[in-house]
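Please go over the structures that come below.
Bear in mind that the values in this text are calculations on the coordinates, not laboratory data. Predicted model only: the values in this text are computed from it and were never measured. Cβ atoms are built from the backbone, for glycine too; each structure is taken alone.
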Structure 1
């Protein structure tokens, strides 16, 4: 509940916070667990906002440790820096969408993509195409070939404009 509240109360509209894998040991319905392990993922497009939320969560965990008299170990697995898309390329993309009369929606991607690495040395943007029922990163993911073709057209037009400028 605290994690959800931190995300909801964040000053940033881009904050997301999730609990992922949960493992309760010994895992029996009628036995008080002796060990619980779980992952927490906090993301935001602004690094300082994310760091602040992580620190608030750490303080909360410490308060629970003290008030409950339990031992809690926090292990930070990663601390990715958000990567910003290149504004010039965004402008070219939007121009291509408008010229081709293709509806589009600007959005933040919180997922880890290669662009986070490439963005360290080159300008980046990402073009997303719709997946059926919004399902992605799943065997059930399906994108219509027509949508793939439209995304490819936008990419080609944008690359052409970049090459000419």
Structure 2
């Protein structure tokens, strides 16, 4: 099974990327590709730029990475109650190539934050919008207090670990 995982954040030390990678690696024997959104930097989406220069190659690379995966694990950072600008820009460009951005792939939708909210606002947005872009949501989880839950790259909280295992078991 090929799993594509990413944290929807441009932070080099993204806790959402860490959570997505950890979760994807719960699937024994899976081939995991962990994307870094920083590898997909492109101009801010604009119809004018698209008309002048076309769709950036990085957007095609993102769509291609999804196409090559069997399943997706995405963990969303919350910036002021919504998606990070980095993710939104990549998504907007990708949707110009393929409206069904998630290509009917099973997807685990996660979010985390250092605080008690666990980025639950953006998680709700992601879960609600995924079906419109052919994301087959198999499970979702908001993980609050990331630095208490995960230490040295391992989830310490038994309930969170079980919830993540239950989600990936649906793949």
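Here are a few things to note about the model shown:
- Which of 1, 2 leads on relative contact order in percent (Cα under 8 Å, 6 or more apart), largest value: 2
- Per FRET efficiency 1/(1 + (r/R0)^6) of positions 27 and 107 (r between Cβ atoms, R0 = 35 Å, to 0.05), the highest-valued of structures 1, 2: 2
- Ranking 1, 2 by distance in nm of label points 7 Å out along Cα→Cβ at positions 35 and 91, the structure that comes out highest: 1
- Structure with the greatest value (metric mean count of other Cβ atoms within 10 Å over residues 59-66, set 1, 2): 2
- Here distance in nm of label points 7 Å out along Cα→Cβ at positions 131 and 155 was derived from just one of the structures 1, 2, and that gives 1.6; the source is 1.
- Label whose coordinates, when percent of Cα pairs over 20 Å apart is calculated, return 66 (choices 1, 2): 1
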